[in-house]
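Structures incoming, each one as structure tokens.
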Structure I
Amino acid sequence: MSTTKTQLLYANLQDDEAGFEKEWLKLEKYNFKLLTLVAVLAQNHLAYRGTVAEMCDYLGIDNQTKNRRAITTAIAQLEEKGMVKTILDNNKVYTITLSVKAEKKKDVIVIQKKWIEMVQGLKSRGVSWDNVLRVWLYLIANEEEIITSKKIAADLGISERKVARIKDVLVNDLKAIKCQDRYKKTSGANFTKLGQTIDTFAWID
């Protein structure tokens with residue numbers, strides 16, 4: 001399914017789909033990664049149960065003190081922002097639930113979970129999987145006919161060079177987007193590049 005308009009749907013998701021709030025895309029790295037984990041693994045799209053070690057495994061990072069601290073800090077930050085509610089039992093198992101605030105939001109970007117697995121399985125090309133996913137979700141939600149890497153970078157807090165590299169990964173490695181350059185004739189035979197029209201793919205037929 002291709003789209004040039006926002007996939008802003010109510011959180012009425014199928015089992016093979018994950019929903020992301022638009023506001024998540026601008027969050028700090030581990031905040032976004034933790035919300036991705038909940039979006040993909042939560043039972044009924046609402047609550048996830050697991051240990052910090054299991055979270056490390058899902059995120060593809062070593063189970064070491066630095067990473068465990070980053071995860072627990074992110075959990076606390078998300079709870080402070082009112083985005084999740086958490087319970088930690090005596091066996092050190094977290095239950096992480098999307099808050100009522102997040103559940104009631106209408107602007108949910110929907111993508112198949114298989115795509116997220118493919119993003120996480122990418123071999124490094126100087127870009128992290130979470131930034132690839134951020135840019136992809138941003139483009140799925142984009143409603144502008146013509147968009148520039150500069151604007152994407154400014155909106156997401158990622159460098160313009162990284163955005164260009166991520167778009168290359170999305171085009172060539174994942175076949176997840178199609179880009180077409182758009183130009184405006186200025187004078188004579190001269191043209192100025194306005195940006196790109198980008199079609200996105202969020203479903204696998």
Structure II
Amino acid sequence: MEIIRTVSKKVELALKKQLKNDAEIFIEEIKQVILNEYDNKLMGFKTDNKSKINYNSYRDEFILRLDNFQFVKDNENGITLDIPDMETFDFSDGLELVETMMEGLSGVYIETNEQEYSYIFGRKPRLADAIDKSVSPKNRTFLIRYTGKVRQVEKELNTRFVRFPFSNTPSIDILETGKLFVDENIDQWINDSIELANKEVVNRSNI
């Protein structure tokens with residue numbers, strides 16, 4: 001999204017500088033809107049007390065990725081404001097579960113540890129299938145679809161596997177709220193920046 005409009009040459013440099021300064025404020029507002037949506041849609045839900053998934057740790061990592069996202073890109077025509085989406089946001093190496101939660105799931109899924117997974121499928125799980133690959137094997141959790149076979153294993157083990165709370169859910173694109181927020185406010189942001197840039201040029205002319 002290009003955020004430099006056609007302006008007089010006198011204010012062009014001033015406007016670019018002003019937009020860069022103002023962008024820091026825009027970005028913090030955008031990040032807060034996205035984080036508020038994260039908390040509203042992906043936090044605060046009821047979880048099984050036997051669940052080994054620490055959802056708070058994913059929130060912390062999500063914030064770090066959001067802080068590291070390059071919202072502003074400088075180019076010869078001005079600056080470009082980029083808003084993260086499902087394609088450009090980095091979910092790799094630690095946020096795959098959040099990506100799954102946002103994409104939605106059809107069907108019921110359960111949490112299993114390595115031993116339970118091996119009992120169900122007759123083989124050890126691959127590391128790539130673990131929700132959190134950084135923890136020790138005994139603490140790894142795996143999401144698998146709840147099927148008749150799994151139901152039978154529950155009976156054999158006289159247990160009830162932990163249900164994944166985001167089973168049978170539609171997509172929850174919390175990043176889209178960032179784009180909508182920008183669409184609603186970008187014109188006002190630019191107009192305010194142009195006004196400040198014009199004032200800066202006038203003040204310099206009067207010196």
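Quick notes
- Origin of the value 2.3, where distance in nm of label points 7 Å out along Cα→Cβ at positions 62 and 86 was derived from one of I, II: I
- Between structures I, II, the calculation of distance in nm of label points 7 Å out along Cα→Cβ at positions 110 and 142 yields its largest number for I.
- Answer label among I, II for the case where relative contact order in percent (Cα under 8 Å, 6 or more apart), calculated from the coordinates, equals 32: II
- Here helix-only ellipticity at 222 nm (-39500 (n - 2.57) for each DSSP H run of 4 or more, over all residues; to 500) was derived from just one of the structures I, II, and that gives -12000; the source is I.
- Per FRET efficiency 1/(1 + (r/R0)^6) of positions 22 and 158 (r between Cβ atoms, R0 = 41 Å, to 0.05), the highest-valued of structures I, II: I
- Winner on distance in nm of label points 7 Å out along Cα→Cβ at positions 94 and 166 once structures I, II are ranked, highest first: I
- Parent structure of the calculated result 22.0, given that mean count of other Cβ atoms within 10 Å over residues 30-37 is the read-out and I, II the choices: I
- With FRET efficiency 1/(1 + (r/R0)^6) of positions 14 and 38 (r between Cβ atoms, R0 = 30 Å, to 0.05) computed over the structures I, II, the top value is the one for I, the highest of the group.
- Once Cα Rg over 2.2 N^0.38 Å is computed for every structure in I, II, the highest value turns out to be that of II.
Computed from the coordinates by the stated procedures, all read-outs in this text should not be read as laboratory data. Please read all numbers here as calculations on a predicted model, not as lab measurements. Cβ atoms are built from the backbone, for glycine too; each structure is taken alone.
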